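Every number here is computed from the coordinates shown, using simple stated rules; none is lab data. In this text the structure is predicted, and so the values were computed from the model without any measurement. Cβ atoms are built from the backbone, for glycine too; each structure is taken alone.
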Structure P
Amino acid sequence: MNQLRRLKSGIQGLDELLKGGFVAGSSYIIQGRPGSGKTILANQIGFNHARDGGRVLFATLLAEPHERLFQFLSTLSFFDKDKIGDQIQFVSAFDTMENDGLDEVVKLLRREIVRQKSTVMILDGLLNARSRADSPLNTKRFISELQGHAAFAGCTVFFLTSSQLDDGSPEHTMVDGVLELGEELVGVKSIRRIKMRKTRGSGAIPGAHECEITEDGLVVYPRLESTLTHSAMRDSDHITVVPCGVPTLDRLIGGGLMASSVTLLMGPSGSGKTSFGLSFLGQSTAEEPGLHFGFYESPQRLRLKAASLGMDFAALEASGALTIVWKSITTELIDKLALDLLRTVEEKSIKRVFLDSLGGMARVAADKSRILDLYTALMGELRARNVTVVASWEVISLLGGEIDAPAPDLSCIVDNLLVLRFVQESAELKRQLSILKIRDNPYDPALLEVVFSDQGLDVKKVHFHAPGSTHHA
């Protein structure tokens, strides 16, 4: 099969969406409302291309001077003023268009492509060319002539436009690909998205993907469930057991948790979920490191909490056995969080993860309907990397037997399900643990009482007294 030559954008997530980059020698429209990030994206592609040895012609049909553009771009890390005038040429064709028409613009750009030996051309202001053209046919001719000259010179073309062109517009029908940048309010939060509207000759990943503008330019986070599709194929085919950090519980579940399994701890606030997770991480070693990935407890608070359970987290961190990552749920994107988690697992060779909590992570999702798919993909990938996961999910009911389902069908993606709850016994409030599910291992379904001490966390079987002496509130 013939592989088309690719032109990399140099933007990791975008090249992943494009299955390796743009098709070299093709033409693309980048469209989006003013402020959506088109100019940043186009310049990022241009400067990355120049850094790899390419030559770029940046032509504008806008009245705005280039100095203002350089001023704005200079705040971004990819901008390199030494490339301007050498590998990157900026040309304004606004006056030529206004005074002499589009035919003269085509001639000017053709001369520049040849003179500069350009391998990428970016044309900003397609909307102006459209309004200058007498008819849709003239717009098509303008695009067609530019494409012809560029293709002859082996040059890839990007047209930027702020008009929301529909799929049947003359511009769309002429080009090989259309990328759309957009922004929408979700509650009070503004979410940026990039969409592949059309990609000829490239099996790009369709749909909308979240992105953000940082000091490095546009950063794209492909939807996790659309990129991680073969994790289960790499799943482990042999069974080993890892201690959960509570020896009395290990004895009741066949020696411990299955390696590469996912355990969900459900319970109300204060029921002991984080303490269980910390006990699990207390088993981390330099050979099999652990990761705390959380949203609520600061690293300082976690170290204090671990110390009260008899564990020295600072020493574990110093030895490389433990990494603590704290994330703010007010500023993050869910795909970014998942990718950060996987990146940390890879960089530190993590073998056990405590994710505190799935509910916190779900709160940052702009599209709640994706949560189950994303968690399925994330847990599948962690399993494939031989990582044992314990995750928490806070439920609302404080007392008694009511259990709130954290998300429809979430239990189908976890191997083990443990529920913590408070019960009132006489005038005392106690914590109880129920084992609802342990996959691939025999377990004792007895109701367990959870006991805390400075020696750590322990569980013991609940012994019921005569009828009437114990009651659930």
Structure Q
Amino acid sequence: MPPREPGSGEAERTGPLAEPVAGLDDALTAVDAFDRALVGGLLRPRPDQAVALGELADAVAGTPLASRVAEAAGKAAAGAAGEDDLVALAAARTALLGAVHDALMARVAETTGRGHGEAEAVPEPGAQATANLPAAARAWLCDLARAGWQGIDHETVSGAAQVVSAMLPDPALRRLGTLLDGFAAELAASCPGASLERIPVRRWGDLWSRAMLLTLPHAAGTPAAGTVTGRLLPLGVDVQEHATAAQAQVHAVLEPADGSAPRLVRASISVPKPDTVLGAGVWQLMRPHMSLLAAAGEGRSMDLVDMPITAEGDLIWSEEHGRPGEPADAFATARVALPAATAAPAAPLDRHPARIAVPVLLEGYAVQRDEDALTFTVAGHRLAVDADRAPGAGPLGAEEVAASRACIGLLRWDAGAFSVQPLAVETTVRKKAVAVHAGAWAGGTADKAGIKAEKAATDAVAALRERAGRLLRK
């Protein structure tokens, strides 16, 4: 949020976040209708599924997709949809969620006063050498749509195994292969679908439609990239952890060396992990691969020279293009550099409300705590706080957030409302002002709790490495 001027009081403009967005509910209703149709499957649709398919077609009636989607919806309602028809329906669903994303991002821009850079021209794609594998994946996804989530069984789900195995070694297909691998594993764990008490309808609809579009020629290609030189000022670290994988994403402001406007950028590292490595142990898996994590944890900048970057603002991190710089306080960056920073536009397939994660600075708020729920009241408007997203691999928790007076966070949208995910807070500890960061332990720590967590993680990782070594020797 824009910084407060002296004497201005609470100047953060959170009001637009609470105002309704015209057409948003209608678009989401059409998406939900199509997702309900997928639950029962499109092999022999019921009358209510035919109505749901018609709602999706009606929602894009005023767009270039209108005639093609209307035709596809009609065929699907009759149980005669081919692969091209299901691709058209997936495209319509994706387009609606893209429109929702754009409307919400316009509201975010109104709130923060920050704009987006211009979308760059997409280069002409080259030849696609492995079209047979995406075609096989598309055939499997069509089988899923015809069976429906209630009709899935292990035989249907296992149809993805050979396709995934062939895709993963190919860098050009790894993005789609990884998505299919995770999707198939999730479906397999839920078989048989007929016995499910609860179906993650929106999530599986998201995964299915995204995978369908990624099977199209060149959709899963590597994003176009350039290079940047300048000073990188970290704002905070977002950690996402699952049983077998973890990702750390550093959000930062880049000050280009050529004096052009500062830019919002991200840098990510993903690593596989055993399910026994938890909490601070994930840093030990990531540290050898990314000096930026240590810089973010220590409160330092990074000096970049010709660092690769995508058109969407993602740094393709290479250690040889970055070195640690001078100390850089994240809150000073948020107050001085963040308000003027521009964000890169999202890639077409990334335009989804679940992917909204906009760095903001909040100050001058009041905190309300209702059992496990936290809320910031900023300039008279309430904003939910998603403190549960703070990783166990750092010192930032609900207590620190509740006692804070300033917060760097990611503005997100979920379940029909905006919320903020704290990345760092300014608070008072023993009558002293301190900053507490979610990624404070990324480069190591002298904190007692952090040292204890590191030791436990070190023992677990060492034991796993020793067992792996014995297996390899055998």
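Given that percent of Cα pairs over 39 Å apart, derived from a single structure, equals 39, which label among P, Q identifies that structure?
Computing percent of Cα pairs over 39 Å apart on every structure in P, Q gives 39 only for P.
Give the label, chosen from P, Q, of the structure having the highest value of distance in nm of label points 7 Å out along Cα→Cβ at positions 110 and 166.
Comparing P, Q by distance in nm of label points 7 Å out along Cα→Cβ at positions 110 and 166, the maximum is at Q.
Computing mean projected area of the Cα convex hull in nm², for residues 262-373 alone for each of P, Q, which one ends up highest? Display every interim value, and only then the final one.
Numbers: P: 7.1; Q: 10.3.
Biggest value here belongs to Q.
Quick check on the output: -12000 is helix-only ellipticity at 222 nm (-39500 (n - 2.57) for each DSSP H run of 4 or more, over all residues; to 500), derived from one of P, Q. Which one produced it?
Q
Suppose you compute FRET efficiency 1/(1 + (r/R0)^6) of positions 46 and 326 (r between Cβ atoms, R0 = 41 Å, to 0.05) for every structure in P, Q: which one lands on 0.65?
It must be structure P, since only it matches.
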